[in-house]
1. If we compute Rg/Rh (Cα atoms, Kirkwood Rh) for structures P, Q, which one ends up with the highest value?
2. Which one of P, Q has helix-only ellipticity at 222 nm (-39500 (n - 2.57) for each DSSP H run of 4 or more, over all residues; to 500), as calculated from the coordinates, equal to -13000?
3. If P(r) over Cα pairs in 5 Å bins from 0, in percent, for residues 56-159 alone computes to 2, 10, 18, 20, 18, 14, 9, 5, 3, 1, which of P, Q did it come from?
4. Comparing structures P, Q by relative contact order in percent (Cα under 8 Å, 6 or more apart), which one has the largest value?
Structure P
Amino acid sequence: MTAQIIDGKALSKRLREGFRERVDHLADQGVQPGLAVILVGDNPASRVYVGNKVKACEECGVRSFHIALPVDTPQAEVLATIARLNADPAVHGILIQLPLPPHIEPRAVLEAISVHKDVDGFHLYNVGGLVVGNTIFPPCTPYGVQLLLDTTGTDVAGKNVVVVGASNIVGKPMALMLLQREATVTICHARTRDLAQHTILADILIVAAGKPGLIVPQMVKEGAIVIDVGINRLPDGKIVGDVDFDGVKEKASWITPVPGGVGPMTVTMLIENTLRSAERALRMRQADDFQEWEAPTLKNG
């Protein structure tokens, strides 16, 4: 068996082409979706990520506000910047590029973003919404993984799903989203003993551990679907995931490549959430009542 490739780049392209129609419809109503990206400091990797997000906005017709602050910017100034953006009707989404400098508390900054503009899905309201199955903005990477799984035609209900990695950004929200679809979910992490005894039982294996080559063929069930969220740069500059792609593809039924799998979807779902925010802002304006804003269900995306 050789796995079929789950092409995140192709799916992302199709989704972005569809975004144009939504942007044009908003423009007819006098609204241009706007995404503000705040970068504190000069982390080279963060600069690249921000650049990719700004480029994606331009491709989709979304206005981008790139706010670069010096590395020694006081936390109070960052919070004041967020407050200004919260109040700006031209801004529909606000994103804080992580990591932040050590003197800034990430949680305080993330919680300062209006829940109505939290397009990264990190606000406690949105995180809590995952638990009950109803959130305004699902976190971008798990959201993208969910859509990639959908392209395989697999019904996750009743499937054994193993998530390797328990981060607040990917692992935990991913598990919650899968539970809402009635999957049987196991979360593994750095303290998990004998990782292979868990992964070998997985019908669907999602790996987001940040460790290249962590998952080798003998750890994977024949015919499993393997989603590799990891992005690692090797000493020779090559980008690889957490899965031994060449080996595992001979056992899996479906597998995502790195690069070209989950990565493109993360940025695309950020744009999706920004469009969703702009559309809801328009409905709120038309209804002149914030209570009319109903949170979408995860099942419907």
Structure Q
Amino acid sequence: MLKDEKSIQALVRLIEDPDESIYGHVKDKLVNCGPSVIPFLESSWEEEDYGLLFQSRIENLIQEIQYTSIKDKLKQWINSSHKDLLTGALIISRYQYPNFDESSVRNFIQEIRNDIWLELNEGQTAYEKVAIFNKIFYGKYKFQGNSKDYHSPLNSCLNTVLEMRKGNPLSLCIIYSTIAQSLNMPIYGVNLPNHFVLSYLDQGNINTIINSPNKYGSLFYINPFSKGGIFNENEIHDFLKSLDKPAQRNYFEPCSNSAILVRMLTNLISSFQQVGNVEKIKEITELRNLFNLNG
């Protein structure tokens, strides 16, 4: 390990070399080392006084290593057999916040989950369970849709959404459905145009028993952006008509976790288009394209 540290420190000292070919070689070696070299780069940035070129290169190197790490983790997620939604969403959150404490995020989600669990029992209907969920989620924890800063990239990063208790429809749906599924509530994301909602699946065929249409397998729908309001498929039909969109089946049924992450990345691209950040648009588009390449 000590030999590795000495080798890394030697490479770091070469970052200031004015010869671009030497720097290019050093850069490639450090990037290939991965996130483990970041502490060495950060301490050198703080402690050494090599000048502006050195500092600039250090900053660019850290950003490239962090981006490469996110890209690699997203590739692994895409190629995994179990595409856990929360894990994938947190990988994307690291694009903006590479150093956030993931254990704190998971612990907070578990805390909310436990508070809801305490009030649930087997005798409750799906509607009663959602009412309890909403009471805790929106009442006790004060989650709400962020209408004021709707296009902010903060709304697409789960760590900041949990911190602010505000988010866009997609981020709130991700948190809501993650907690619900951990409580054995069959709640999954529905990818609407210009919106994102949740479906409570009719696993007991209740709609069939009461002679109500059950065309898409949903007992009802939930809008987490509007404090967990419950609605039916007729409102989706009306919503699609207002947008002059066809009533495609995929607008009524749950989508895949991959589709949710693609939507999350699309939202981030839109956020940075609002402020004209070309570099971030390029990088996030590259992350989104991983899904096209890997399926």
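1. Details: P: 0.97; Q: 1.07.
Answer by largest value of Rg/Rh (Cα atoms, Kirkwood Rh): Q.
2. On the way: P: -13000; Q: -18500.
The value was obtained from structure P.
3. Numbers: P: 2, 10, 18, 20, 18, 14, 9, 5, 3, 1; Q: 2, 10, 14, 16, 18, 14, 12, 7, 3, 2, 1, 0, 0.
Structure P accounts for this read-out.
4. Details: P: 23; Q: 14.
Structure P comes out on top.
Every number in this text was worked out from the coordinates using simple rules, so none of it is lab data. What you see is a predicted model, and the numbers here were worked out from it, not measured in a lab.
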